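Asker: These are the structures in question, set out in turn.
Coordinate-derived values only; no laboratory data. The structure presented is a predicted model; accordingly, all values stated were derived computationally and were not measured. Cβ atoms are built from the backbone, for glycine too; each structure is taken alone.
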Structure 1
Amino acid sequence: MASCNPTRKLPANQYLLTKNSIICQNPAINSEDLSNLLLQPSNRKSLMLFHTNLWMKNNLQNWKQSKFKTWLLRNAGQAPSIYDQAKAESTLRNIRNYLNNKGYFNSKVSYQTKIRKKKIEVIYTVVPATPYRINNVNVRAEDSIVGDMAKEILLSSPLKTGNIYDFSLLEAERERLNREIRNQGYYFFSNDYVFYEIDSSLNSHLLDIYIVIKNPRRFLGVKDEQEQFENDRHKKYYIDDIVVYPQYAVLNDSVAYDTLVVTKNYDKDSVQQDFFQFLIQSKLRIHPKTILRSVFLKRNQTFNATDVNNTYKSLTDLSLYRYVNIDFVPDSQFVSPTTGKLDCIVQLSRGPVQAYTIESEVTNTGGYPGVSGSFIYENRNLFRGAETFRVKLRAALEMQTSFDEIDETKFLFFNTVETGIDMSLTFPRYVGPIGSDLFPGYLRPKTVLSGGFGSQIRPDYKRYVSNVSFGYKLKVNDRKTHFLNPIEVNVVQIFPSTSFDSIINTMKDQAIKAQYSNHVIMGLSYSYIYTDQEIGKQKNFRFLRFNLESSGNMLRLAQSILQAPKGTDGSYTLLNIRYAQYLKTSIDFRYFYNIYKDNSLAFRAFIGIGKAYANSEYLPFEKGFFAGGANGMRGWVLKLMGPGAYRNSLDNNYDRMGDLQLETNFEYRFPIYSVVKGALFADVGNIWLLKANALYPEGVFQTDTFIEELGFDAGFGMRLDFTYFVFRLDAALRMYDPGEEDLNRWVIKKASLGSVVWNFGIGYPF
């Protein structure tokens, strides 16, 4: 047992730091901020049970030297955290400085330790003092014009009388002042000119804030071994010449260039135009106006940092350039005490125009294995306007359940074959029937035209899907993106086998019949995505996706006005196929909380609802909601959960579709070693119908019973995380099953090893 003791090899004067605690008597102070000030993290237990890092360090030392030992020590034998009193004292200073920066001057901070055998816990106690509040905010500027601008900007400042002093707000306002003043033409203005003076000599925990804005200093030379300076003024700069290098060679800037002058009209009804110089080495393979469409700078316009940033992002979004740089050079020939001119230099280095990609992966759909592969061709400058043309050829083999007793389509041990082609053409601009610039340029609008055809051959039926869509992508900033598709058309044709057709025709349930019937989806959709994730940074972040789609409404209205004839079943058709009419919406929210290095909590909440009406009795199968599977309720097989409290006493294996879905997922993710990651998870959710269906009794959503009809599972997952792709195996166990009788729903009481549902997945579940 001694070999399992993580502290057995520690010297007598050393202790294993097992826990840090911070007790703060003011809930207004952010506890997460205080935790981030700890200079010595405590040892964390793998799976919250074992100190495996220290055990590895203790026991691997006796192993024979080998490459495997070196690798294991590097990835799984990290040095343990030994208590260091000096770091505890430094942590105290960090906390005091933090409280001072938050206005809690002269606060009391202390710590004590609890020692048990060779383990130690450090407890920090924080007693914040009465906070200092802002009395007045004043501006002192050596340049009155800049001072007046600063006063105007500060009208919307959070630095208000009565608010608690916060140094971070001062720094944020310093950045904002710099940004806003530069946006008004002051190119050389920077944070270095802005200072703060704090007067805390007032009574009653009040202080005055003085924002001091200095003028630049001009170097005059050296006299008597002393550098001589004189005060200068902040100058307002205007854009002069704009020069574009569309074939810029990063490693060779000494080549000779020819000049191409290009005009740009800002308004078709205006005579205003600008002249841009393009310096080229050879024949230009892109239309110059494609580049100018992404340039938001104008000659004789005041310098604006926001316009520069939008230009940079828009040029980068063209996907044609691997290097984009924008420089400004002052015009030394223009002399004025208050204004200046800037020449703008845009340097563009082109990447490869054509690309080829081959992809392959192992798939898992509802527990059924499969393999898939695809070939992708991409041209990023199809019509010399930075248009991206993309073709994807795909094929997949998969094993699926069959309703036929005879399986005639079996290929190797797979019985399902899918093939398809997807094409898309993306224009880096607005293209449409309404105006030429419906969307502002800073939204970086993209127009996407896409289409595809796919076939699925199963033992029971053949399914052919054709689709066409036309829409727009609008990127407000790095966090907010809008997708609008005013045209979406999907045509689904199904050819059942003779035996399967007879099964369908004998069924009384019209919803299942609709799943395996030809149908047309013609409508529009809108999506909004928000995320504050910063790639490469370990920080908490959120993700939100909102979807809204509609189908058949405009078509139904047009046919009603034109008095188009109805089909034999009393419904309207398109291409002699009944089209779907419905409204559907969903919200997917995710929150990722970083506990400590590589340890995080992931939370997801999903709600979706769809309603078929008028020309449709049911949602199309492709637009319904399903529960279960590797990315949802992992304790159930995909599409075999619900709806509601439905109990499958007849061993019904038909896909179960709902009109409403509620689902919540939790995961605690942690490293094991190297690329091997672990997760503890729990899933809660179900699907429901909006109208009664005799095939699924107790499947209708009821506000007074739906809580009792939420399924619950939990389990453990292993992941191989290679950054660019993740292999995942999750073992889930049902805890609460609403599909069982009332008294037997807590199925965990009779769970066994055979009750575990295994889910193989590619990528994280959410």
Structure 2
Amino acid sequence: METYFDLVPLIVILPGIGLLINLFAGKYLGEKGVGIVAVGASVSAFIVSVLLWIALVDADYEPAVVNMPLLGTWIRIPSAGIEIPWQFRVDTLSVTMMLIVTGVGSLIHLYAVGYMHGDERFPRFFVYLNLFLVFMLTLVGGNNFLMMFVGWEGVGLCSFLLIGFWFDKPRGEGWKNSNAARKAFIANRVGDFGLVVGLLLTFWTFGTLDYYKPGEEPIPAAEHAEAETEEPVFAPEVETEAAEEEALGGQLGVFNQAHLWLEEGGHQVNFGLFSMSLEATLTIITLLFLLGATGKSAQIPLFVWLPDAMAGPTPVSALIHAATMVTAGVYMMVRSNVFFHAADATSFVVTVIGATTALMAGFIAMGQWDIKKVLAYSTVSQLGFMVAAVGVGAYAAAMFHLATHAFFKALLFLGSGSVIHGVEHGHHHLHSHGSGGHHHDEPFDAQDMRNMGGLRHRMPITYWTYLIGTLALAGIIPFAGFWSKDEILLDSLRLGTEQGRLDGYYGFVLLLIAAGFTAFYMTRQVALVFWGEPRTEAAAHASESSPTMTIPLIVLAVLSVIGGFMNVPDGFPVLGSLFGVHQLTSWLEHSVVYAHAGSFNALLAVIAVVIALAAIYGGRLIYSDRVLSGLKRDPLETDPRTSRAFALANARLYWDEFYDRTFVRPYRAAAWWLADKLDWGFWHDFVHERLIYGTFQGLTNLLTEPVDRGLIDRTFNGVAEVIRATAARLRTVQTGYVRVYALSVLFGTLLVMLLILFPVLRDLLGM
């Protein structure tokens, strides 16, 4: 099975081949051919991921490092001792991400074949999807931070292309998509700046960007080693002293160097003019990494791009973000768990940002009418759960929720796409048959939940799968979301009770409230979309989606039910003995040094489920069939007790206005001032017109009048006048008569003889 490790380059080569075929031959293949190539490339990459998983298990979880053909030596500067190879790392963490990206990605590709049917840019869309896979797999599969950054920026490019794919939609929708793409691009560049500085600081500190060198395994933390009751997971191949020598010589990757230096204590990082402790340096590095993660994983303060990015574009584009791209920040922090574990101050900030984002986004979701915007803010909220998990040190729980979230959020986004597709079909059916409903020229928003209702009868597969995704997201046992959320809540509470950490209590309380919000807004969405009676003719004539769209829904629904069983906590009755306990955590412990598992807390689980069920029950009471039948305004909007809260949620807590006043307007004002004063007033008027042009003009005038006309022209004109006068006098001699020329020859001969005889005459005369 070790030979399977050699297949890892194919995981990016195969999607790359798919995108090249569709790029150059897509217009000749037709939709069917393009779909086969794109889906086949994605499925092939998934098969490679499965083979890597098998190989890793057979190799007793020992990681492997594989060079990319033709790119083994990527960056090499011998004089500076810099060598950064293009290497893939096959370990439990990278393979987990590969399985999620390629598995969910394959279902997205299959779904897109049906959803994008008839689009004039059908081949281009799948080129973008395949390219997205290439960069995302580079991000999660690389063995160094620089490869991760290449993938990081690559998925940012693909994000821009996918968000703005429908840039030409009518009635201003195309402009909204283009604006959302630009918003996403700029917000992510702000975060990426922090990440770049963090990477530069990492290289300065450790002399390398490699996670681990070939043949090197993670060195276990002392606390982890003591907590192990079975055979230790890690078995370092080198002794501590030898490892220290290698670390001092730059022979280890960044994480083992950091681990050894931290154990040694007192290590200083020299910056030339000053030095800083390793702990302080790691705090700065992790804060910069966090800034990058807030952009990519949509956390406060850089989350504002994601709702617009998911609401406007195709559901497929939104899903590829929700299920894969936005998890890149979480993956990066989990991969860097050695750094974050050593930076307590950063961990505190991470917990606060994650928990606050989860609560805030969950609250906003309760007031949205757009079906995809609800899911967009839900995605931001769930990412907050993952980020908070990293903050409290629950790295395995963060990855667990990342995996389960990929299942049920993919299901919900694809389900929303199916709903939109069905409602649009009903709207077009009415127009084509000329039977009432909305006029073709009238604006009709197929994403507005107020235009839906009663779809459970028209779209049964979509309804039941969507309901399963809702229960999973709400954290209802035994669905997947229950297990991962419960583990994050338990780790947050344990951090507070056992270590007395304020961020633990803060994270636990806010995340528990956010979980209640989640159950409520998802109940509201299901009620508005599927329950009651159709509120528009378009909803009444909606139809179920094609099998290419419903089959992925069924597969994801199954995963949303059983996905949580891969990490059943210790102490849970029946299921623990049936599926094993903490399977995912035990798997991740081989690559995530500070991954840990906890036991099941029945009381906490009951509290979380009761809160979720109470929120569902309350949502059902508020959004009853009677209320839905005559819905004109949201019940929360009409009730004086909740109207202000609903207005805040509907207005998204005025975050966009806050950003507009705090950042956009001052930026524009500064830009206009700089354009007027600096560019036009100073540079153009003073530097260009006065300094450069004025000086040049003055020098030109000086050279023109005194020098050119006064000196040069007079000198040359005087010489010319002398020559002219002389020539005029000489012309009088040349009469044309032979006698004149003969006389001239005579005088010339006499003159020559005189010159020859002059010395003789001088001697005779005694001169």
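Asker: Check the numbers for mean count of other Cβ atoms within 10 Å over residues 104-111 across 1, 2 and tell me which is largest.
Answerer: Greatest value across 1, 2: structure 2.
Asker: Comparing structures 1, 2 by relative contact order in percent (Cα under 8 Å, 6 or more apart), which one has the largest value?
Answerer: 2
Asker: Identify the structure, out of 1, 2, from whose coordinates distance in nm of label points 7 Å out along Cα→Cβ at positions 336 and 576 was calculated to give 7.4.
Answerer: Answer by label: 1.
Asker: Output the label of whichever structure in 1, 2 has the greatest value of distance in nm of label points 7 Å out along Cα→Cβ at positions 416 and 680.
Answerer: 2
Asker: On distance in nm of label points 7 Å out along Cα→Cβ at positions 176 and 296, which of the structures labelled 1, 2 is highest?
Answerer: Largest value of distance in nm of label points 7 Å out along Cα→Cβ at positions 176 and 296: 2.
Asker: If helix-only ellipticity at 222 nm (-39500 (n - 2.57) for each DSSP H run of 4 or more, over all residues; to 500) is calculated from each of 1, 2, which structure is the one that comes out at -4000?
Answerer: Only one of 1, 2 returns -4000 for helix-only ellipticity at 222 nm (-39500 (n - 2.57) for each DSSP H run of 4 or more, over all residues; to 500), namely 1.
Asker: In terms of distance in nm of label points 7 Å out along Cα→Cβ at positions 304 and 512, which of structures 1, 2 is highest?
Answerer: 1
Asker: Work out the source of 105, 84, 60 here, i.e. which of 1, 2 gives that when Cα extents along the principal axes in Å is computed.
Answerer: 1
Asker: A further question follows. Out of 1, 2, which has the highest value for FRET efficiency 1/(1 + (r/R0)^6) of positions 24 and 184 (r between Cβ atoms, R0 = 41 Å, to 0.05)?
Answerer: Max of FRET efficiency 1/(1 + (r/R0)^6) of positions 24 and 184 (r between Cβ atoms, R0 = 41 Å, to 0.05): 2.
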